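The following blocks contain the structures, represented as structure tokens.
FYI, it's all coordinate maths here, none of it is from the lab. None of these values were measured; they are calculated from a predicted model.
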Structure P
Amino acid sequence: MKPITQEWVNKAEGDFATAQRELQVQQMANYDAVCFHPQQCIEKYLKACLQEETIPFTKTHDLSALLNLFL
């Protein structure tokens with residue numbers, strides 16, 4: 001795995017861990033964060049895969065646009 005790919009994977013896993021922790025909060029959980037961080041996780045995993053395959057991508061948060069780059 002390329003080092004830059006590993007950086008994207010590490011960031012994705014950090015977002016996933018944050019969502020999991022917030023989901024376990026018993027009082028006053030931040031459900032906006034519970035939804036936001038999984039989206040960020042998926043985005044970063046897609047960017048990791050694109051990076052590993054040397055597929056260029058622009059700065060975007062559009063999951064569909066990132067996914068379409070694989071086609």
Structure Q
Amino acid sequence: MQLEIVSPEKIIYSGTAESVTLPGLLGLFTILDRHAPIISALGKGKVTYRVQGSETEIAVEGGFAEAKKNVVSVCVD
């Protein structure tokens with residue numbers, strides 16, 4: 001799937017990913033390849049994404065995420 005993570009200052013990541021785990025307001029959730037469409041607000045926590053078996057974590061204060069047509073867009077604070 002395509003993943004783009006952006007903050008007000010810069011593009012943090014743009015490329016393919018195997019999965020992304022996000023801190024939703026009601027708890028963590030993971031988006032995998034071909035996930036059903038979803039829009040969610042994000043709370044304080046860590047965004048974790050996996051690329052070729054390697055995981056990267058980013059601390060966030062909040063934001064929102066949208067997944068549709070195998071593209072995940074994440075805007076974080």
Structure R
Amino acid sequence: MLTLTRKTGESIIINSNIEVVLLGVQGEQARIGVIAARNIPVYRKEIFEQIQMENLEATRHLNVDTWKNFTRTDA
């Protein structure tokens with residue numbers, strides 16, 4: 001893990017197209033802002049993990065034949 005120290009108003013750049021800005025700190029909470037293109041999904045970790053679990057659960061109900069029909073590439 002990369003650990004950085006930032007002051008309020010300072011930021012970091014990820015992959016030249018995502019900016020993470022430290023907006024402020026109160027006690028043990030930090031407020032951050034994320035500047036990214038609309039097509040780049042940004043989630044809190046707990047929400048991302050919930051989405052991943054829901055996607056996994058949804059695929060558990062598919063049988064092999066249904067999946068083959070769903071992923072068919074012929075016209």
When Cα Rg over 2.2 N^0.38 Å is computed for each of P, Q, R, the largest belongs to: R
Out of P, Q, R, which structure matches 0 when helix-only ellipticity at 222 nm (-39500 (n - 2.57) for each DSSP H run of 4 or more, over all residues; to 500) is calculated? Q
